[in-house]
Every structure is written in C-alpha cells, then in structure tokens.
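Trainee: Dropping the structures in below, format is structure tokens.
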Structure I
Amino acid sequence: MLINRTNIFEITKKLNLKPEKDYGQNFLIESEIASRIVDKLEIKENDYILEIGPGLGSLTHFISFKDSPCDAVDIDFRMIKFLDEVYGDSPIIKLINNDIRKIDISKYSKIIGNLPYNITTELITFLLLNGKLCQKLVLMCQAEAFARFSAFTGGDYGAVSVLVHLLGEPKKLFVVKAGSFYPAPKCDSIVFEIQLNGKIDRDDCYGTYFLAKQLFLNRRKTILNNLSSFVKDKSLAVKICGDLGIQSTFRPEQLTPFQYLTIYKTIKLNDTIKKD
C-alpha cells in the first residue's frame, strides 16, 4: 500500500493509531522519497534484505516489488498487524514483531530503514558489529545524529565514528525535510549509505572499536595516559606512540580511525609476542 499525504490520516484514524514517541515513530508520507530511498539500496536478485522499523510500510511498499526476500522487523505489534493485512500473502515480505537488537542479523546482505533518533548511534553500532554479511546499508536519521557518527575527528567524533570509517565510508545522499513526516519531527533528516569494505579484516575493526571505546571514556586525558591505563604499562604505551609516530599529548578525538587500527594491531602483536 502506498503511504502518502492523502491517506495517512485516514489510515491512522481507522486504526485508532497514535504514533508512539517511545518508538520514535515519524511516518514518511512522501512516496517519491520512499521510492528514491529503496532505489538507493540497489537490490539485486540474490540479496536478502532487512528493513528496520517499517511502520506503516512507506518503504515496504516499494521493496515488495523487488525479487529479493525482505524481513521487515518492527517492535510495535500494531504496525505488524496492519502490515500483515497488506503483505500477509506476499512471497517477498516476511513480518517480524521484535526489537531489532534482539534478532540475528548476520544473514542479511543489505539493510534499510528509518532509525529512531533516541537510539540511532546504538543501532548503527549494532548493525556494523553484527551484520557479518552486510554489503550495504541505506538508512535515514535526524541530521545531527549523522554528523555525530560520520565525523572523522573533532568534537562529534567517537568510537562509533571509528567503526564506521574502518568498515566503510558514510555518504550523505539527500536531505528529507521535517514536513515529509507525520508527525513532523523537530529537525530535518538525512538519508545516507554505508558501502561496506569486503576486503578489510572485520575482526580487527571490531577489536579497534572496543579499544577506541575505552580510550574515549576519558576524552580530556591524553592518548598516552589513556593508553597507559588500557595496556597497564606506561613504557609500552610510550613505545607504541613513538613507533607509530603518534603525538602522546593528543586527545582521543585527534586520532584518525586508521591510527586507532594501527594501535590495536600493535597491541595485539605485542600480546602475541608475550604469549609466545
């Protein structure tokens, strides 16, 4: 079913459905934008799609015309009940009533969805850590959230930014105005993609993320002090900084994702040498 400005009020009234703030429900009511978002996923014949939070099915409608299977996961049973009336007989769409963070997402090759603002960073991290076979993500979030996890260095930069840039490259596709949703959020949203790098060692990226997460716990401390606490050996921390050409007085936000990766690999190598 096409969801647009014409029928959104009729649907919500018929279902006696009030969008839940706790679930971050803002329904996309511009069908042209929904179609454009799905097109950006570039669904191929052998893909297995995961749609996060389909809601009333703005994106689901266009995914249903593709030839690849799609699991649409929504935490709100009201949404699943409505979608089942529309797509219950679809050979493409499978509906799952669950919290996306509680299911196995390792089998999906492509992921799409509109992310709730209050857990955007948590969901991005979850998808990147657990989507083992994922090749591409096309997602939408509020603008300031995108600035936070797509940062390369600086104040908005953090451990999730490190993970994002190691595994792929976040690319802003286009802006969706607040008025394109019902109810309208307080700010515009951004549709973005992350094309994942299939050649990089994901285990090293995951290890680097957990290292960065620890170092970012004390953003005001220098890398030397943070690293000393992490490896529990100041002389080793001094050696790592010296060997890698990293200024020991830098703060965590001044290191690039790839510098974090080299630190992680050096620590891992050092642990291997100790064990041998």
Structure II
Amino acid sequence: MELNTTQLKKKANQIRDDVIAVAVKNGAGHIAPSLSSIDILVALYYRVMSYKAHDPFWQKRDRLVFSKGHGCYAVYAILADMGILPKKEWENFYTPASTLLGCAERRPEYGLEAACGSLGHGLPIAVGLSLGARLKHRQYHTFCILGDGELQEGSTWEALQFAVKYRLSGLTVIIDANRLQAMDFIVNVLDTKNTDKINRLKGFGLKPVVVPGHDMAKLVHALLKSKETTGNVPKVIIAQTIKGFGLKCMENVPKFHFRIPTHQELSLGKSYTGKADD
C-alpha cells in the first residue's frame, strides 16, 4: 500500500485517534512515547517498506525492529489497520481479553519481528537481520527505530560499531529524538544534546541525517533515500519529534511517560485535526 503525502498525513491522524482512544479506554500508560513515533511508522508501513499485509512471512519483506518497545501502541494500531493483527487483539490490548502486552514481543504472525521490552536490544537484533540478509543473498532492507534515551545503552554503540565494521548498508537506524527519557529530559540525565549525538555518530563513521519527525514529506524523502542510496555504511536518521505529540496536555511533559490523562487534561484538546475536532 502506497499513499501520497496528503493521504499519509490523514492516516497518521487516524492512527493517533486510535492510539489515544484505545490506550485511554484500556488504561495503558505509555501513550506519550507511542505518539512521538506515529509519523515515522506511518511513513514506513504505508509508503517506504516493501511489505505484503496478507503475508507477514513474505521472505522479501523489509524488516522493522521497534526497539523502544514500550512505545509500541502505534505499531499495534497500524498492524490492525492493515489487517495483519486481529482488531480484537488491538482493541482489547493490555487487558485479559488480549494476548498483546504493553511492551512488544516477537509475534511474526502478527508482523512483530522482535521482542524489545528491554531497551538496548533492538539494534543488535536489527544488525543481525541485516547481516543475515547479506549472508543469504536477500534484498530486504532492515529498519530499526530507537528512542534517543537508548543511545545511553552500551549495546547500542557495540551494535553500531559492528554495523560499520561489516558495512551493513542495508540497515537504516531511525532515532525517535523526542528529547525525553522516562521521567526527565535527556540533558538533565546525561547532558546529551542533539549536537553531541551527531558528533558521536560521526565519530563512529556514520553520516546522520536530521529531519523534522512530524513533517511527513521530509520523513518520506529521507527514508526512501536511506533505502535506495548505495554505500558502505548503515544509514542513520535523527527524527526530531515531540513526546506526546498530538495531545496538548502531554507534549514535552515528562510526567506523561507512563500516565493516563484525566478527562480534564484531555479536554485541553489536540494539536492536530482529528476526529474530536471534526
């Protein structure tokens, strides 16, 4: 399924509405980290990735490893929208009526490529998938979405070194750079500014590209370029996003890392045009 930019924006708003409604109804708290990555995921699933919704085991499919596994609500919503994951599983997730957990686990029949509840595991898995594609002479591309807080994990940097060493050009690393981790801003935890991220990545032999993470046209352009451009190193995209994007009460507010908004907070409205605004 390939949508144009206007259609992608509408789809992203639809997914936001779905994520907010289901998460609030079911009492699932990781709404804010899920909202920051929706535009990235919509661009990937509905435009960039080679993917067959009717065949999640298609060998030529591009792989997506969603490393910030606690923010997987958008992944669930998209897979349900595409008909891969049963809608009842998504609509009842985080309750006894569903087998879906608050952090993504590996369910290939549902299109979930890896279990990533523990941060720092996703990129090593993605690196292995990318190396496997080369060894098996397969053409699929591997995408991995990290939270910028995950850049504090040693396993992330070991995986990047390996990917550079073995010239895994079939790998694209996307950093959901919403500037927050758990209950505080990253600069207050390890003083990691955006320029520091860029310089460190360059020091590892990478060429990071910075894009606004909620600008669909620029996201699609960067993602397509990362997939099509040849080279001897993995691609890195730093998507500058807003944690809690879409809900005015949540945007850039640390306490909403794992917290359900009250009715009063929800009444502040949305910062995008969605169902509630029609």
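No value in this document is a laboratory result; all are computed from the given coordinates. It should be emphasised that the depicted structure is a prediction, and the values quoted were computed from it without experimental measurement. Cβ atoms are built from the backbone, for glycine too; each structure is taken alone.
Trainee: Which one of I, II has P(r) over Cα pairs in 5 Å bins from 0, in percent, as calculated from the coordinates, equal to 1, 6, 13, 18, 20, 18, 13, 7, 3, 1, 0?
Mentor: It traces back to II.
Trainee: Say we calculate relative contact order in percent (Cα under 8 Å, 6 or more apart) for every structure; which of I, II gives the highest result?
Mentor: Largest calculated value belongs to II.
Trainee: Give the label, chosen from I, II, of the structure having the highest value of Cα Rg over 2.2 N^0.38 Å, for residues 171-210 alone.
Mentor: Result for Cα Rg over 2.2 N^0.38 Å, for residues 171-210 alone over I, II: largest is I.
Trainee: Which structure, out of I, II, was mean count of other Cβ atoms within 10 Å over residues 107-114 calculated from, if the result is 18.8?
Mentor: Traced to structure II.
Trainee: Between structures I, II, where is distance in nm of label points 7 Å out along Cα→Cβ at positions 179 and 251 highest?
Mentor: I
Trainee: Additional query: Just checking, which of I, II has the largest value of distance in nm of label points 7 Å out along Cα→Cβ at positions 11 and 267?
Mentor: Comparing I, II by distance in nm of label points 7 Å out along Cα→Cβ at positions 11 and 267, the maximum is at I.
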